[in-house]
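Participant: Have a look at these structures, which come just after this line.
Read the figures in this text as sums done on the coordinates, not as results from a lab. Everything numeric here is computed off the predicted structure, so don't read it as measured data. Cβ atoms are built from the backbone, for glycine too; each structure is taken alone.
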Structure P
Amino acid sequence: MIGAKNKLAILCGGGPAPGMNSVISAVTIEAITRGWDVVGIYDGYSSLIKGEKNIVPLTIEMVSRIHLDGGSIIRTARANPTKSEEHLSHVVNTLIEMGITHLVTIGGDDTAYSASKISEYAKQILGIDFFVVHVPKTIDNDLPLPEGLPTFGFETARALGAQLVSNLMEDAKTTSRWYFAVAMGRTAGHLALGIGKSSSATVTIIPEEFMGEEIRLQKIVDILVGSIIKRLASGRNYGVAVIAEGVIEKIGVEDLQGLDNNCYDEHGHIRYTELDFPNILKRAVVKNLADIGLKTTIVSKEIGYELRCAPPNAFDIEYTRDLGFAAFDYLQNGGTDAMITIQDNQITPIPFSEILDSKTKKTQVRKVNINSIQYQIARKYMIRLEKSDFTEQIDLRKMALAVQVDPDKFIKRFEYLLK
C-alpha cells in the first residue's frame, strides 16, 4: 500500500444509537479536507462477509448536516465476521480489493471485537498493515471505558427514556395503576438505572444486584410486591417500576419452564429474546397480590427500540463530533488497533488488547458499580423494602395492615430479600 492514496471506509455494526450520523459526518469531513477518499459501507459486515462491495462514496455535501439526525445513513447490521475464518478472509480481502487502507468501525462490544480480529487477520495471515480504529457506541453504556465516561448514544437514550417513564408516572398517578417498564440492557443495567434515577421511578431493578448468583423468579416478584405494598402503606396506589431486561438471565431456567414452545431452540435451550418478560412479571405479581387480597392494575411495557434512532441531544452531538474527529486524527498519525476515547479533554486511544477479557478473549463488559455513590443515592430514593422497614414498628404495622396480615407473617414473607 506504500504510495497509494489513503482511502477510508466507515462501517456501523450492532443496534442503532443516537449520534452515529454525527461520527460519520466528522470522520468524513476531516478525511476529505485532508485529501483522503471516503466510502460508507452499507449494512455493517453483511455484504463484506459474502465478498460483496455494497458501498457509497461519501462527500462533505452529503454529511454536512446529518449530525442532527438519528439513525445511520449507511444503516447498520449485526452480521458477525468472526464466526469463521472464511468470513474474515472475505471481509479483509474485499476491503483490500476496494483499495481501503483505513477503517473506522462504529459499534458496541461485538463490533469492537470484530474490528480487532480484522486487523489481526490482515497482519498475521496476509502480512498487510491495515489501520483500524473503533468508536464506542451503545445505548447500553456497557463498553469498558473508564468509570463515568459514557458510550455515545447513552445520554440521549437515557433522557428520552426518562421522559417516557415520567409520562407513565403521571398516567399511573391519574389512573391509579402501576407500570412495569422493561428497559434494554442485556448484560448491564446502566440504561435502566439511568432512566429510573432521572425520572424518579418508584423502583428500579438491575442484574448487577445479583452478581454471581442465580435467583428465583419469585425473588423479583417479591421485590416488586414489596414496593407496591410499601407505597400503598404511604397512601399511594400507583407507581412505575423500571427493570433491566438482563435481569431475566439471572433467573433459574426451572422458573421459565412451561413457556410457549416457540421460546426454545432446536437444542431445547430458552431463547431469552423470545420471552415476553414484562408480561411474565406482570402475571406473576398480579397473582401474588391477589393471593394476599390486593387487586392492582398493572400495565407492562418495553422501552428500547424507540430510543435507538432518536435525534441525538446536544451532549451526544458534541461528543460524537469530537469522537469522529479524534478517530480520524488517530488514524492520520499512524494509529491503529484501538478504541478511541476522550479523557480529560485529551484523545486517548485504548488498545484492543486492553479491552479484551483475558479469559474469554472477548470484549469486556462494563457493569454498574453497585458500590458507587451514584448507585447508593439511586437506592435511597427508591420505594423498596429496606432493613429499617422491619425495625420501625409503626412502618411495619402500616405495611402489614395494608395486606391484613400479622406483622410477624409479613416479616417471614419478605425479610429474606434483605440478605
Structure Q
Amino acid sequence: MNIALYLAKKIQHTKNQTFSSIIIKVGIASIAIAVSVLILSFFILVGFKNTIKKKLFSQTSHIQVNKITLNRSFEEATMANNLDFFNKSIKLPEVKSINKVALKSVILKSEEEISGVVLKGIDSKYDWNEFEQNIIEGRKLSFLAENEIIISKKIANELQLKLEDDLLVYFIQNPPRARKLKIVGIYDSNVEELDQVYVLTNLKLIQKINNWEKGEFGHYEIFIKDVETIDEVKKKLLEIFPQEYEVLKVPEILPQFFDWFKLLDRNIIMVIALITIVAAFNMISVLLIMIMERTPMIGLLKAVGTQNTQIRNIFLINGSKIILWGLFWGNLLGIGIAYLQSTYKLVKLDAANYYMNYVPIDWNWWIVLIVNLSVFVVVLLVTYLPSLIIKKISPVEALKYKD
C-alpha cells in the first residue's frame, strides 16, 4: 500500500472544517483564475495579431516583387509580362496566387474636398479572396469599363461621397491628366494607415495614363498558403528573379506594424510571468498552512519511523490535486468566456484605435495544452519548497501541538 497516497486521501476527505479547507479553495480559485487569464490572453493576442495581419495582407499581399529603382515615390518602374518568371513562381507549392498590379499617385476631388491617394490598378485575374471581405458597400470592379473605382469608407467620408457617385481623379504628372470615375464599391479594413492611402481601379487605366504597352504592370503581389513559410518562399523567389528585381516581404514593407507585434509579445510575456508568480506564491501559502495545521500528524508519523520523503509526498499529492482542480475550473472558465466572445462578440472595440470592432478570439488547442502543462509543472515545482520544512519539524515539539 502506498502510505503517502492513503494518508493524502484521508486528509482530503476529513470531516472536520479547518481553516485549511478555506485556504485550499482559495488556492484552487487562484490557479483557476491564472489559467483562464492565460488562455484568454493567448487567444486574444493571437487573434488580434492574426486579424490585423489578415487585413494588411488583403491590401498588400504577403510578398511583392518589383524592379529596383532609385525612385522612392509611389511611381513604379514598368515590368514586362514575363511568362517564364510568372510560371516558375506560380508553380511553387507554397504559392497560392499572383496578382499583377500597378500604383499611381493621384488626387481625388469631389465638389467640396480633395484628397491625395494612391491608385492601385488591378486586372481581371485579380484574386479577390483576400480583399473582398473588406467591401462593405457595392461590388467588385467589373473590368468591362475603365471608369470604375473602389474607395475606402474613410476617403468617402472625407470627400462626402457615396456609392454610385462620380469623382474626378487628377493624375500627378506632366502634363497633368484627369478622369471621371464612378464609385462602384466602398471598403473598410479598419486599418486607417492603409485605408486613407489606397483606392482600386482597372489596371488598363494606369497603363493608358503611363503610356505603357499592353501587359505591362508595376509589380507582382504574391499570396502564399501558409504565412509561416514566407522566408522560405522569398529565398525561392530570389532564385527565380534576376538581380534587378526586388523581393520584399510585408514585414519589410510595413515594419511599423510588425515591430508593434513584437512589443505586444514582450508585454504579454511580462503579464504571463506575473500571473504565474502570483499563482505559485498562493500555492506556497496553501501548502504552508496545510503543513502547520498537520504538524501533530507529522510529529506522530516521524515518531513511528516514517521517512521525511513519504511525509512530504502526502502534501505534494494534495498540492497536485489542488492544481488539477484549479486547471479544470480555469479551463472551463477561460474556454467558456472565449466561446461566448467568439460566438456573440460581447466585448466591442473602437475600430479607430484597435483596427477591429470586437475582441477577436483565435482558437488554438496547442496553446491550451501548453498553458496547462506549464502551469502544472511550474506550480508543482514551486510547491516543493515549503514541503522542505518537514525535515526541520521535531517529533517531540510537533506532538505538543493541539489539533
Structure R
Amino acid sequence: MKRVLAIILGGGAGTRLYPLTKLRAKPAVPVAGKYRLIDIPVSNCINSEIFKIYVLTQFNSASLNRHIARTYNFSGFTEGFVEVLAAQQTLENLNWFQGTADAVRQYLWLMEEWDVDEYLILSGDHLYRMDYRQFVQRHRETGADITLSVLPIDERRASDFGLVKIDQSGRIINFSEKPKGDALTKMRVDTTVLGLTPEQAQEQPYIASMGIYIFKKDVLTKLLREGSRTDFGKEIIPEASADHNVQAYLYDGYWEDIGTIEAFYHANLALTEQPHPPFSFYDEQAPIYTRARYLPPSKLLDCQITESMIGEGCILKKCRIEHSVLGVRSRVEAGCVIQDSLIMGADFYQPFAERQSDCKTNEVTLGIGANTTIRRAIIDKNARIGCDVQIINKDNVQEAERENLGFHIKNGIVVVLKNAVIADGTII
C-alpha cells in the first residue's frame, strides 16, 4: 500500500449539516461522543496500511487542523502523514475550490511529487469500516483505470444516490445522478452479477456509488489537466467511462452518508442498539482512532441509564438517560430526563465541576441544569442549558430557524447551537 496516496474530500460549507457546521468544517463534526467524522476515513486508511493522507477543505478548517495535528503524528521513520490542504490563492488560480475534482486539480502539483501508482479518493462524511487493500487489489486485478466502490440498494433510497449500470464483467456502462421516475426504472440491474442471491437481488435492484474512487495516477492527472470539469461523480467519471476501463467494486458492509441532520442523528443513536448495532466502535482488528484526551472516568451518581453511550469525563447526578449518546465532559444535574438525544459534551470543565449547580443564581452553568427534560434533540458542544428547561418540540414543528434564541429545528429534531445559552424555564 506504499504505492497509494489517499485524498479525503472535506466537502463544502456543509449546509445540509448546518448548524453543526456553523463553527467547524464538516469532517470536524463530533460523532459517537468522542470521535470526529474525519477519524473514520483516516482510521480506515491506517488500518489498510495507507499512511500518505491529504485532507482537502476550505470552510472553517481551524478545529479540523487542530484535531489532525494533535491526533495523527507518525514516527519520523516513515513517510506517513495526515495533512490538511486548505483552499488557497495561487498565481495560476485565484478561486476557491469549485467542486470535488477542482479541489484535487488545484493541489495536483503537490500530489504528483509522490512516487505512487494510485490515488484513493475518499469522502469525509461517511460512517463505515472498509479494508481499502481489497479495493486496491480488485482495481489492480481488473487493470482498471478507475474503480468505484458501490453497494446494492433498494428502490426507496435509490433516487438519493448516483446510480450505475454494469456489464457482466463488472465494467460500468451507464451513470445517472439521483434519478427519479422513468429515469430511475431504467437504472434497474440484475445485481446477482455482484454476487447477491436472487432474493437479495429482488430487494436491491439498483447499484449506488459510494463516492469512493481509485484512479491510476496518470489517468487522474490527464483527466484533470485536459478539462475544466469540477465534480467527480457528476462529470469526470461519467465522461471517462466512454473511453476508459471504469470498474465497480462491491462493498457489502454498513455504510451511511451522514451529510444531513436527520441521517447524522439516526446514525449516532443507532450505535446504542443491542446486541448488534449496524456499526460498532468495539472492533479490535480495525479500531477507529481519535485524539487521546487523558480524561478522568465518568462519574454516575444514582442514575438510571438504558441503551446509551457515555463518553469519558462525564458527571451525571440522579438523572434518567434513555437511548442517548453523551459526549466527553457532559454534565447532567439531578432530576433531568434525556431521551433519544445526542449530547456532544464540552471542550473544558468549569471550575468546581463536581459542585452542585445552583438554580437560584442567574448564571447558567456549562452542561444540563437540574430538572430539565430533553427529547429528540442534538445539543452541540459547550451549550449551557438552564434549570427546568424543556426541549421537547412540544408543537411538533418540523423546520424552524431560531438562531437568535440558540437553536434550529430540522426534520423535527431540535439542534441547540454550539456555545448557546438556554435560560432557566425555557420551553422549546
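Participant: Kindly point out which one of P, Q, R the value -17000 was derived from, the read-out being helix-only ellipticity at 222 nm (-39500 (n - 2.57) for each DSSP H run of 4 or more, over all residues; to 500).
Facilitator: This figure was derived from Q.
Participant: Computing relative contact order in percent (Cα under 8 Å, 6 or more apart) gives 14 for which of P, Q, R?
Facilitator: R
Participant: For mean count of other Cβ atoms within 10 Å over residues 145-152, find whichever of P, Q, R sits highest and give me its label.
Facilitator: For this comparison of mean count of other Cβ atoms within 10 Å over residues 145-152, the top structure is R.
Participant: Comparing P, Q, R, where is FRET efficiency 1/(1 + (r/R0)^6) of positions 177 and 289 (r between Cβ atoms, R0 = 41 Å, to 0.05) highest?
Facilitator: P
Participant: Okay, next question. If Rg and Dmax of the Cα atoms in Å computes to 31.6, 103, which of P, Q, R did it come from?
Facilitator: Q
Participant: Looking at mean count of other Cβ atoms within 10 Å over residues 49-56, point out which structure of P, Q, R has the largest value.
Facilitator: R
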